[in-house]
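Multiple structures follow.
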Structure I
């Protein structure tokens with residue numbers, strides 16, 4: 001049976017131009033947007049997450065923007081359930097809905113389902129986070145290599161959250177994290193139209209640097225000062241805040257902090273692209289300005 005409802009999935013690195021394009025698409029198809037940017041969920045984080053302003057949203061309903069507090073623990077498994085429930089409602093009034101963002105794990109959860117993970121002991125996560133804050137990532141990577149050699153070869157070794165998550169499951173369950181990651185994809189009752197956005201590297205990196213300058217003039221430092229007491233929360237273990245917390249702790253001077261903010265944002269974009277291009281045929285890629293080609297591609301998929 002042909003699936004009558006369509007989820008347009010728009011992915012791409014930070015600062016590529018997903019918000020503008022998706023707002024235009026939503027207006028074109030008279031529909032709504034679901035954010036899959038795990039940093040924009042949190043209502044206390046505005047400037048550092050480049051959250052679309054009311055003006056930028058242009059009256060288009062955006063879901064999962066300002067939906068949670070940084071003090072709440074929220075993960076990809078819970079997001080999957082919440083989004084599927086929301087889609088059921090949205091598809092009653094729309095044939096097409098848009099899901100967009102740069103958080104690969106959250107997008108995969110909606111498209112394919114999450115692995116059934118065991119319950120973990122929160123004190124273990126706390127201990128691992130403290131160990132990371134005291135001694136850095138190296139000892140945690142070493143431990144992960146011993147407990148789960150398979151996941152060690154797959155994990156993003158620059159991402160403390162992923163490393164801590166793997167260790168947390170290993171230590172809580174007594175079994176390797178990789179043994180819980182099943183690659184069986186869930187079938188969804190809607191059609192998936194997958195679009196990737198990218199720009200020439202020099203153009204993308206220039207946009208990232210410009211955006212960081214803009215965030216700093218908009219008051220990113222002041223926002224980070226307000227969030228400083230919550231810095232141990234998962235939501236804040238992220239580019240744009242960590243560097244400023246380090247500055248506040250006296251690790252770097254301001255000039256070096258700005259350099260790291262830009263460098264780490266560019267590295268984050270590179271990691272996002274690596275994630276979304278793992279399977280080269282999964283997404284059809286476009287420059288965000290190529291409106292005609294993008295809408296023609298979507299219409300071809302819908303029909």
Structure II
């Protein structure tokens with residue numbers, strides 16, 4: 001197979017190439033830890049796995065002759081209207097807050113002492129996870145793939161497709177991090193938890209698409225990613241026996257309900273466009289014809 005042939009195939013299907021490469025880099029990075037050999041790499045394999053999507057996006061862009069400078073520029077794009085910064089910070093807080101209220105209404109007592117200190121606990125975690133999970137993933141998922149998918153599919157279709165690929169990408173995490181099982185040992189309950197988690201990730205994707213279409217800022221995507229991850233750590237103010245056990249699936253179900261209502265409202269209010277402007281998107285990317293995913 002010649003290099004020219006490979007380059008042509010990648011150029012014709014850049015998003016497919018990105019997905020394959022992102023999975024290959026990340027899952028190979030997770031593999032040593034899954035096999036119990038992670039110590040030999042000092043954790044560097046997990047860092048590689050975390051940054052797989054960003055690395056894949058950059059490699060495919062470079063290989064196909066795209067503008068690395070423009071791509072990197074969107075990672076640092078912070079000059080956007082203040083309302084989008086506010087939305088980025090507020091959405092995870094509102095989602096987890098509403099889920100917590102719903103869980104409490106079912107009779108589970110919250111522990112308000114677990115609510116994080118905004119400056120000493122929440123903010124440092126948010127910044128840390130933004131620079132780790134956000135920077136490792138969002139230059140790929142949203143910074144590379146989303147615009148190209150929306151050129152070929154509707155915003156809803158592109159979001160569902162990307163969200164599904166993104167959710168499945170997380171599967172090795174359940175074998176790497178023992179906390180991911182939340183202490184659940186029943187196989188059926190565990191499968192249900194994994195499926196609910198995947199559905200939640202797909203629903204999260206709609207908020208990413210909406211904000212990205214209005215700002216073209218990967219930086220905001222990184223902060224949104226960091227915000228959702230921080231929420232799972234600090235915005236679930238319930239006792240450990242509720243969060244780490246079969247009851248966690250109930251909490252997840254409540255959260256999915258909150259997300260579903262919010263996403264349906266977002267879709268209705270944006271008439272299914274999620275802020276997408278096809279002509280404006282092509283102009284920003286300097287394209288005259290839609291690329292093929």
Structure III
């Protein structure tokens with residue numbers, strides 16, 4: 001009915017069915033048929049049929065005066081929304097995990113801001129899974145399985161987990177040679193990976209290890225620092241420990257074993273149109289992560 005009502009207002013503005021048909025690029029017969037359909041739906045005639053003169057019935061005049069302003073407001077709002085969705089400027093509210101955002105991905109955020117200075121990035125760091133609609137989030141970065149059917153998602157990369165320890169710790173306590181040796185070591189565990197599901201890509205063997213924690217930490221960054229400080233052995237994301245591995249502050253143990261690989265997703269509410277700004281950031285993140293070796297499938 002909305003389309004037919006919009007058609008009616010164009011007929012009135014053009015003061016002719018044929019002129020409205022030409023303006024809307026519709027066959028005159030289609031305009032006539034849809035006007036009759038609208039009149040049948042409403043139960044009264046809107047326009048006097050006359051070849052000489054265009055005029056509204058009293059009901060048509062009242063209907064037009066009531067509906068035309070509402071339609072103009074709706075069409076203006078639609079135009080503004082379409083324009084906003086296509087612009088690479090204005091606010092962009094983004095939710096992302098704290099640890100990886102202030103660590104490995106920090107250069108990505110800065111690079112995006114420099115590349116698109118007209119986009120006002122509102123970056124909200126939080127490890128909790130907030131409701132994106134209620135928080136008015138345009139785009140979110142999340143790690144791990146996404147089971148919410150109310151979200152669209154695009155996979156951007158993958159974070160592997162590896163067993164690591166400091167050289168000083170290994171010198172004092174010895175280096176594990178097989179998985180069973182872990183039982184004799186001080187282990188740093190957390191709530192993200194309470195069970196260590198380990199996979200050997202060379203032998204294709206998967207093994208599950210239940211660590212008895214010597215130290216339990218619910219923050220990955222702190223767990224990484226404890227491992228660097230020589231507290232014990234930890235299973236940590238490669239995104240957290242790559243720098244420490246490169247500088248030999250940490251050593252990978254029991255290779256080629258690695259723990260779970262956790263996918264990274266860009267997600268957004270299924271009930272919200274993705275603006276040009278959000279699409280720009282999503283594609284920027286995908287390109288950045290594709291060039292970041294530790295965020296790909298290999299370890």
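Computed values, structure above
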| read-out | value |
| --- | --- |
| Of the structures I, II, III, the one that 138 was derived from, the read-out being volume of the Cα convex hull per residue in Å³ | I |
| Read-out helix-only ellipticity at 222 nm (-39500 (n - 2.57) for each DSSP H run of 4 or more, over all residues; to 500), computed value -15500, structure in I, II, III | I |
| Given 8.0 for distance in nm of label points 7 Å out along Cα→Cβ at positions 47 and 215, calculated: source structure among I, II, III | III |
| Given 19.6 for mean count of other Cβ atoms within 10 Å over residues 7-14, calculated: source structure among I, II, III | III |
| Comparison of I, II, III - label where FRET efficiency 1/(1 + (r/R0)^6) of positions 23 and 159 (r between Cβ atoms, R0 = 25 Å, to 0.05) is highest | II |
| Of the structures I, II, III, the one that 13.4 was derived from, the read-out being mean count of other Cβ atoms within 10 Å over residues 103-110 | II |
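Read-outs throughout are calculated quantities, based only on the coordinates presented, and are distinct from any laboratory measurement. Bear in mind that the values here come from a model prediction, so they are computed numbers and not experimental data. Cβ atoms are built from the backbone, for glycine too; each structure is taken alone.
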